[in-house]
Structure 1
Amino acid sequence: MDNTKKENENLEAREAVGIEEIQLNIENIENSDAQYLLELESPIGESLKMKLEKIKNLKKKGSDLYKAKFITNIDAKTIHANYSHLQAGEKVEGDYSIAGRIMAFRRHGKATFAVLKDFSGQIQLYLNIKNVGDEKYYEFSDLDIGDIVGVNGTVFKTHTGELSINVQDYDLLSKSIRILPEKWHGLKDKETRYRQRYLDFIVNPEVKEAFIIRIKMIEAFRKFLTSRGFLEVETPMLQPIPGGATAKPFITHHNALNMELYLRIAPELYLKRLIIGGFEKVFEINRNFRNEGISYKHNPEFTMLEFYQSFVDYNDLIKLTEELLKYVAKEASGTLKFNYRGNDIDFDISWDIMTMIDSIRKFTGLDVDFDKSIDELKCMAKSNNLKIDDSFGKGKIINEFFEVFVQSKLIKPTFIKDYPVEISPLARKSPANQNLTERFELFIGGEEIANAFSELIDPRDQFERFKHQVKSKDEEERISGKIDIDFLKALEYGMPPTGGEGIGIDRLAMIITNSTSIRDVILFPLMRNEKDI
């Protein structure tokens, strides 16, 4: 069995062996070092013991293992961009300084090759004993994979055509104690990848690209909206009443005021207060929190964009949303064509628009509408194996048909509009049908991406909707339907006609990056405690 395989087995065993089973036989290491590792490692592998011995010897020599700074003047990506044209054996005049993590060594007597990885990419290092001297050369040879170094040297291309830095001097900037996963197999276990995201970035560089796209998406959202006259604002994360969506909130307590508070499930009611106060266009990009289950598309905290514009309705927002998402997708990824979960999705075609009832008819052939009696709808639900609660009205039954039989089929960008009042407590009723609201949701790749409506601005109607929620048998609906008296008071001062929308940034990022789980686009997703696994 080779040493690398032994190291990996030791690393895997650490998760299963208790701290009391550690047997450290490194008495000569300083007590503080031994105690530090006692708290972290179980068991200690042979390779790790060797690293600890190196640290002990370096400290005895007075080496500074953790430097304060290193000034760089170039990165790996720039070197490749500027000097890939060099011919084999050709070099560039000028001194360059670069810093990063050592990812590989190849030692050949009095010459050593190494791979240095910085945020932008990788570059080969070449050290010759003639350039750096005996002492520095052998000290470099004694470094470990994972150590962070700063180097100074010249750029050249080797006779085998590898762009490299001919190192003239170097500094050890930070000593790595732990052992990186073996490079040929990388870090594959998803549980470890999500729990130790920093390690995921080190050994799986392609993972970083999804997050760079996500960062660019948020930048593009801001750029588009501010160019249209929207103002970015911040509203409370801690709220006395959880409103703006139907969801179960996280509950906390403020000691000084002795009051129960909720982590917000949505910023909606506060953004509407700003519209009432005279801000005609506002948006917020921030976290929402919902005390619910975890799945490939759900995380208890997630990032939302919400924006509101006075004097427009949901039809105006349909047009704005298509323009917005095409812009964001292009700016963030450079394309409007994506593959998500095996489906080809093209943002650059005409986006479909249909009502919820029409979509059910199109994809199931069933005429499910408000002209039928509640008993007829329940009978249709039963015959199609839908689980319907006795408390469901017509609107909830119709929505159940949609969610079960239609939603997953909406692969190309599709706006579904005119939702039942029963499931839309904050949306204006449709003048054409009082059972429906002026609300739409956008679906892409079978996922809900956006939710928008012409806002309900009638305080009396809003009060009646709140009362209906409070009486609901559904716990989430009751909690998030608590009557917000202050918001109703604000509505009574007069709110202009307004269109409002929320867009799930994490889910959109999943589609643009073809990620199979929301955890792949959230830097640090919520994980179960390791002791509970």
Structure 2
Amino acid sequence: MERLRPFPFLLLGVAAAQAQTPPAANMSPDALFAGMVPRLELTISPENITKLAQNPRDFVTLTIKEAGGVTLEKCSVKLKGSAGSFRQITDDRPGFSLRTAKSKKGQEFRGLSKFQLNNCAQDGTMLLEMIAGEMARRAGVPASRCTHAYVVLNGKKLGTYVLKEGFNTEFLGYFFKDTKGHLYDGGFCRPVSLDLEVDQGDPDEKKRLTELVGAAKDGNPTMRRGRVERILDVDAYYRHLAVEQIFTHWDGYSFNTNNYRLYEDPLGGKFHFILHGMDQVFGDERWYVFRRPNADQFGLFHEHAQRERYRAQFFSTYEKTFRNVDWPRRILELAANAKARLRTLDAEEAARFDERGRQAAAQVKRRLDAVRAQLDDAVQLRSPGGNANLAKYAWNRSTDKGDAEERDHEGRSCLHLKVGTEKGGDFRLELGTGPGRYRLTGLVKTAGVVAGKDEREAGVRARLSGMGGAPALTGSNSWRSVSLEFSVAENDPVIVLELRGAAGEAWFDRSSLTLTRLP
């Protein structure tokens, strides 16, 4: 990142939040995103309402008026959102993408010519994308700024939205010295490819994008690594991935090839990823911080040296941005600010931010506590005798047929497996341990496990993916200890807890699952 203007980490307080800035006092976006909550009155003609109902992704004209401020004519609007958040214009709370200068050049709303109004259909707190963006920018990872806005459409109160700055030259200026490069929209669940939508730049000039796509497809690992390094800022991507991991941003680039922008920086000649769509973050606090991304299209995690390089960037990002910052407190400040600003606009809506703030702060605290614990484990496992309790990690089910689920049994939190249509199931956990010898131990209970015909390894056992493991258990057994020793060289291990057979079920006691580094 060549030039990051740090977003002020303000301790606003309710009294400061109540001191409303006159609308005309400062028209820069910095003032807007320092805690303002504007009331925006959108006026769309009946004809254009009909057009949006028929073609929600096509722009139509509207008027935007800020209460007590400016009125902007001939602006443009279309509906936004995907499967979980999209709402029709005739619904209660549609989401909006707005342009102020599409038809009238130079026209801006408080320094913005492009912004979104998010309906928060997937974030009831209305605070998670705001705080995630602030965290990312503090870490030097490009992400939009947000504030709240109170929205009225054709006289109908829609309530509080999250106002988010758009991706354009104004946005890029906060992170890059040269803002004239190509800016690409990743679209919906699409990897980096030559058909990415061009938000900025000449759509017919694809030399650098062609280089990036070609590097990703190179079948020679050594050649690919060199080509990727020349065209992608790898360390910047690792920082981008680090915050996606901390945020549990499952719907971003690294894990769903979704919700991202890609900027070609003319100054350095390399590409940078930009965060987007963070309204479903901080969902599973047990998400593993060194989980391998699903979208490893550049082959960055195929080599141990690259995984170690990522670990270094992760620890650096965590120390800089998360370890010593009270982010839950910051969330409560944002909620208090929204409450104070909204009080004169909608008292009932303002009061909701007490619970919204508590909910978001608790959610983020749980995740950050889990991240700290996992990183402490990672340090422990680097030395002989160090251990990690694997209860606080998210185990992935390999079947969706109902044969694997998390449930309580006899007062224990368990990973439960049962023979069904798939003849069993398993839970998997991929760990970035580094080379060494390890022992996995845990407690398991079985009931009526019957091996199938000609299946020598059928039953209940712990093993490594692609390898054998501990002897399989059959029949019915009360709680008993199982153990698996293994060595790690180049590839990170994937631990598998499985049941395969003709009948039966098993329970692994989650809290007993422990990994120990051996001498």
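Summary table
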item	result
Structure (1, 2) behind the derived value 20.8 of mean count of other Cβ atoms within 10 Å over residues 307-314	1
When FRET efficiency 1/(1 + (r/R0)^6) of positions 171 and 403 (r between Cβ atoms, R0 = 41 Å, to 0.05) is computed for each of 1, 2, the largest belongs to	2
Test item: helix-only ellipticity at 222 nm (-39500 (n - 2.57) for each DSSP H run of 4 or more, over all residues; to 500) calculated as -8500, pick one of 1, 2	2
For Cα extents along the principal axes in Å computed as 75, 54, 46, the structure of 1, 2 it came from	2
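A short reminder: the numbers here are calculations on the coordinates, not readings from a lab. All values reported here derive from a predicted model rather than from experimental measurement. Cβ atoms are built from the backbone, for glycine too; each structure is taken alone.
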